[in-house]
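Below are structures written as structure tokens.
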Structure I
Amino acid sequence: MKHDIEADWLLFTTCNYRCDYCFVPEEQLGAKVRVKATPAEWRAAFDRTGRTWLLHMSGGEPSHYPDFVELCETLTERHYLSLNSNLTGPSILRFAERIDPSRVSFINAGLHPEERNRRNGHAVFLRHAEALLKRGFRLMVTAVATPEVLRNFDAITESLRPVGLAPLPKLLRGAYAGTRYPKAYTEEERALFRQHSLAAEKASPHLFDGRRERPTIDPTLGRNFLTGLTGYGGQLCSAGQEFVWLGPDGDVGRCGRGPSMGNLLQGTARFKKKAKPCDRGHCYYFCEKFTARAAQQEWERAHPVAAMATRIKRSLVGAERKDAV
């Protein structure tokens, strides 16, 4: 799945769920949907850059976006997708039928147990998950690791037995129940997180067997931040070059809050030519990946012969795996 650049694409903020830990304000979750471009216009905007994109589609709840399947179908003719979804939209079944799984890096299916139970939505989740799995999509199920979820994790795992998936605990970040996480986790809760995270990783070879790039949204990283999040300020990062944040109206940013890099739909986006020190904050999944990528770039520039040897070795290993399949 070779791509030149990755985007964290906020399609819109509208969502049918109201989870207590959600960082999106409720007025934005209930905002009226305003579509900024047709599927063909979005495709043309990405194509104009001359790059192949991996687009992480998020929200809100992207499966409720108007013409969602048509948008995905058009984009995957040339580009790749990954998806962050609660799997509630009826369009998920059409997505499973019409989208080529080889053009989708992964689907992060958010379980949200409390909200799911309140809406009697578990049967829908299982039906949609099964449809995606039958078509060969790389599906992972995550549950935001509130203290309640960690206490009930065995029951949550059992509820997914019909589709054969093990849920991954996802680090709780920010304000929840009057305190701030992850610092507020107790030692017992941290131990439960590690236990269930390791078990789910072991049970998910389709995601973590090393044969393909790990999902950018990698919940197993949460094990490294159970006592607090890392600051990335000043670290060399390839955001702006190999990764951007993309807003609903086409605005492009390096990541997080900061100066705009232009607008994709208007054709004014301008990308960085090399990695630069981090001057803002976004999300540790992307921060971990693209600070590591920047460090790799620096090493390759400093050691060109060794870098070439490594690339040759990787291509030979890839060819061997292809022959084995």
Structure II
Amino acid sequence: MEKNAKIFVAGQDTLIGSAILRQLKRNGYVNLIGSDQDIDLTDNAQVKAFFATYSPDYVFLAAGKSGGIRANQKYPAELMIDNLLVASHVIHQSYCHKVKKLLYLASSCSYPKLSPQPMQVSSLWTGGLETTNEAYAVAKLAGIKLCQAYRQQYNANFITAIPANAFGLGDDFSLEDSHVIPALIRKLHEAKEGKADSVEIWGTGNPRREFIFADDLADACLFIMDRYNESQPINLGGGEDVSIRQLAELIQLIVGFEGKLYFDATKPDGMPLKALDASELLELGWKSQTSLQNAISSTYAYFLQSNREVAYV
């Protein structure tokens, strides 16, 4: 991408979108247009007007509501329709206004529940999805297919990527709707502050997940925007997978909670294992820069800072 190109990050208020914005600024891109305060991406008229006004050269599509197991169980319709509307509006207007290149970020939830591990792109659409996040996953699969359809029919340079489970600065730390790392950070921090004897964690603790620091993921997004032009999605990962139990114990150490961890096996686990085969990305020359421990430490520091700022409002 040219340094003075007009770049639109759709989803600037999301974890990944905000990280992409930071990475663009670090890399010297100065013509970053629009903001999520300017536009409701689920409203076709607003998206159409935005593109007509700004006519971006490049688009990073990181928008759409998401959440952990609990949020997917409570709000399947909301998560599905939001992601379907955002993808259809932004992708279509990107075609109409001759965007040079678009990157659509899907989700590892798009893979079948029992995919061979680590998950390869060839496994997409080969089996049933994890039931706890099926609605959200179907919407993300539709976004992938939509990019491929515009490429096939109109030769649009729209690429798609499937990131590992992302976390980091700007994450949602709510106990009800957040993903596992921010939820555990908050739960264990509050248990430490309240001098609790134990903390209950959903599931057996046995499922394994691969995680990626949002700022590393953003770096990978810029990397493939410059180097990847294929119709098939590319996995964005490359880290090691850990069990939820190992993850909870690491966060317990970083937070400094001295009580016990209790795993409630009556609650759902989700997919038994979710890790990505990122060999194609790694062969292109990209490598993650942040260890899991350092990334969680930075995220916890951000959580503490945000709590202090809220307390003084």
Structure III
Amino acid sequence: MPRVSAFARLANGAVAPKRILEGQATHLSRTMHGMDFDVPHDEFFIPVALSGAVLTFPGGAGGSEPPKRVIQGSKTGLVRPQTIAVDPVHDELFVGDPSARAVYVFHRTDNGNVAPIRVLQGTKSKLVEVTSVAVDPVHDLLIAGQRGPTPQTTGLLIFKRTDNGDVAPRAIIAGPKTRMYHFRQVVVDPKVGKIYVAVQDIWYKPAAPYASSNVRSDFAAEKNEEALKWTTSPFDPSTKGFIGVWDIHDDGDVPPRAVIRGPESRLLEPGGVALDPGHGEVIAVDGGVNGYQVYLVPQFFQSEFWSLLAHGLRLQP
């Protein structure tokens, strides 16, 4: 049964959740591939793909509790929303929809069949299969992660937060050095200007064409010669998943500034990532182990660390 489980922050091992949200009244379904939490307003948001809806719950929701707000209907433009990010500073919700090839923006408190206040969509935007969205209200940026028809368009598209219509991204982080071949969730730390990406696989997996019997000319076949050429990697294939960190000013084929990966990390196929800057933690949700791992890396949340790293130096212990 589809559910949302809430665990204690310091939970470890095979422990029971403190709360479970599930049941018909919740309107949750198995097609939930992203969520975001609004700390100032104590709410969390979940897009439900097959119902074309965005559900809002109070932070302490549990049991078979109905959502407090639902965005759904013909005016919304939503087709198959997969990912969401809340901007509590500007009271906005950013919803990535791969079927619509768009990012829709709503007021945070919208409810019912309401039209978006902005829509980012079109040829110039280069948006195809949007798998993740993140908002940086400090630097006024929107980061959209996507699987494109080619490796050159599979990565992070960075826009101005207020972009609307068919607008070209101001930067694209993609290419063989990024290793962002098959990834899903993205989150940003505005304080130090860093983007975290949960990369599930180092194999290039392009966005699917509209129909297998009528492949579009600009789509590369999965794992064909071109894909294999881009997938050549010094990474150990037995530990294919990783958490990569980029800077908000990066552009082009840029390798990650820092990486969490390897046998000791226990990462297999991380599809989700979250940050707890106050406790210096990076949280990875890993479908390969059917659980999540928490990493204590307080230096990642310090500007001094990134400045020294850029000059080939390290913080002294």
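Here are the numbers:
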| read-out | value |
| --- | --- |
| Top of I, II, III by relative contact order in percent (Cα under 8 Å, 6 or more apart), largest first | II |
| Entry that produces 59, 48, 39 once Cα extents along the principal axes in Å is calculated, selected from I, II, III | II |
| Value -14000, calculated as helix-only ellipticity at 222 nm (-39500 (n - 2.57) for each DSSP H run of 4 or more, over all residues; to 500), assigned to which of I, II, III | II |
| For 27, 17, 14 (semi-axes √(5λ) of the Cα gyration tensor in Å, for residues 181-292 alone, calculated) the corresponding structure among I, II, III | III |
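Here, each number is a calculation from the coordinates, and none is a lab measurement. If you're wondering where the values come from, they're calculated on a predicted model, not measured in any experiment.
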